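What follows are several structures.
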Structure 1
Amino acid sequence: MDRADLADFLRTRREGLQPEDVGLPRTRRRRTGGLRREEVAHLSNMSTDYYTRIEQQRGPRPSEQMLSAIARALRLSPAEYDHLCRLAGYPTPRRVPRTDRINPGMLAVFERMEDTPAQIFNRLGETLAQNRLSTLLFGDQTRYTGPRRALAYRWFTDPAARSLLPPEDHARHGRTITAQLLATHTRAPADPRTAALVGELLGTSQEFAAIWSEHPVIGPYCDPKHIDHPRIGSLELHGQTLLDPDDSQLLTVFTAPPGTESHEKLKSLPVLHDQLV
């Protein structure tokens, strides 16, 4: 516990708030800006003496419950609350990340991807957005509902989900998908949607259950992706991934080096599709 920095951090956040910011009336006798210690204590449902001792670097280390109450009283952001926990000597709390609302900055980048396949996924492997080239290459992956929204569920329960990948890549890809789901589950074990997906797969797919039991862990996945497309044949693509600032969503862009056969096939895909419709 860093008593000095904890006290100073709380003081700066207290002095940065005005009574009206937290629903308190502003009295005429108030001589300085910011909240008083007794006001923070009242909002935190604790005694003024207890809160004052924290700012004066005295008394016992506040519990995590007390820190949470103070954080709510001071309107701390998630990042500020994490910092408060670290100053008090506690691990930062695990949060269930949002999954479906696309970050505006990431969406702006995605919307500029016109000449290469691009998709936005959440950590469950659900496709939140696809551009035209991605849809032509992989099919519409945003149309699914229920557990089928997750790539892992489709991969282990629907043989059609494997049709674009050559058979020799199936085992490695299945392990990669399982490892990614395990990482998501480990990162947010309290997320009921992740737990439900894992439970559904454990009860449905022996293949998934066998891989899951091995606790697969992988690093960044940058290996080439081989696609057997029914219209343009075999392609070798490279996937580059951009993480959302809160680490809940991923923008994946699939590229082929200019001058390669795969690059020329990607360029021809929209033209071929327009000729056939």
Structure 2
Amino acid sequence: MTILNFSLIIFCCAISTGVLGALTGLGGGIFLTPILVMFLGIEPHYALATSLIAAISTSSGASITFLKEKLTNFRIGLFLETAAVIGAPIGAMIAIYLPKQLIFILFGLLLSNAAYSNVKGLEKGQRRNFNFISDPLALKLDMPDQYMTSWGEIITYPVRKIKMGWSLMFGAGVLSGVLGIGSGSLKVLAMDQIMGLPYKVSTATSNFMIGLTAIASVGVYWSQGFLIPELTMPVIPGVLIGAYIGSKTVAQIPIHKTRWIFTIVLTIFAIQMLVKGFL
């Protein structure tokens, strides 16, 4: 295979992961790592480093659209990121010394948990009741907000369990560094199910956060020589294009369909990564 053909394949994969990353709020990294490792035979540590670049690109491409649509809650995102950016470099330093089989297993378990948690969200129904009382800290930081749906309805939402969400974000930061992702799966699930945010607000806010988390850990991989131009050069434009397409699409897709996309894709990748880790 020539370098040009290889770059075109990476570019096409990056577009698809950018779309999925923006639609689900997970960042492109969680989808790109399994593709690079399982289908293209890239060594895991190089794949993890490249996936962090994908997460940064997804965040950059999607956040612009979500900002225009006023779905992102910046107060919540910046507050939670203070925990994530502490954990991210710690996780990256741990990952350098992990054997690749263990990385496969950890990645598979992360994907499995994310898919299972999302199915539980589907079972609760499509429409959430926002009549709970906001956390006092959330009120003090002016976190409750509102957004307009694609059909013109104004949704006002409170925010709960801020401290628990902050603690989970530290763990998300560590996982980001260990697994080369923006840890969007934990971010979305924490904001959606723990903090009670609307799913699309969780998705948009996660897209804003994942880039900051990935930046905090990518320097560790770069210092160890795991970032190489052959992988990163086609990934950046591909993910930016895909993230823009995904972010323009997410507001038009019903919430339950977004959740099903999320669940099906994660389940497929989880099974493949676990099989590769145990064999």
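Every read-out reported here was derived from the displayed coordinates using simple, explicitly stated rules and does not represent laboratory data. Since the model is a prediction, treat every value here as computed from it, not as a measurement. Cβ atoms are built from the backbone, for glycine too; each structure is taken alone.
As an exercise: relative contact order in percent (Cα under 8 Å, 6 or more apart), calculated from one structure in 1, 2, equals 15. Which structure is it?
Structure 1 accounts for this read-out.
Could you figure out which one of 1, 2 the value -24000 for helix-only ellipticity at 222 nm (-39500 (n - 2.57) for each DSSP H run of 4 or more, over all residues; to 500) was computed from?
Attributed to the structure labelled 2.
Match the computed value 3.0 of distance in nm of label points 7 Å out along Cα→Cβ at positions 20 and 132 to one of the structures 1, 2, and report its label.
2
Name the one structure among 1, 2 that Rg and Dmax of the Cα atoms in Å of 25.5, 79 was derived from.
1
Quick check for you: by distance in nm of label points 7 Å out along Cα→Cβ at positions 44 and 60, which of 1, 2 is greatest?
Largest one: structure 2.
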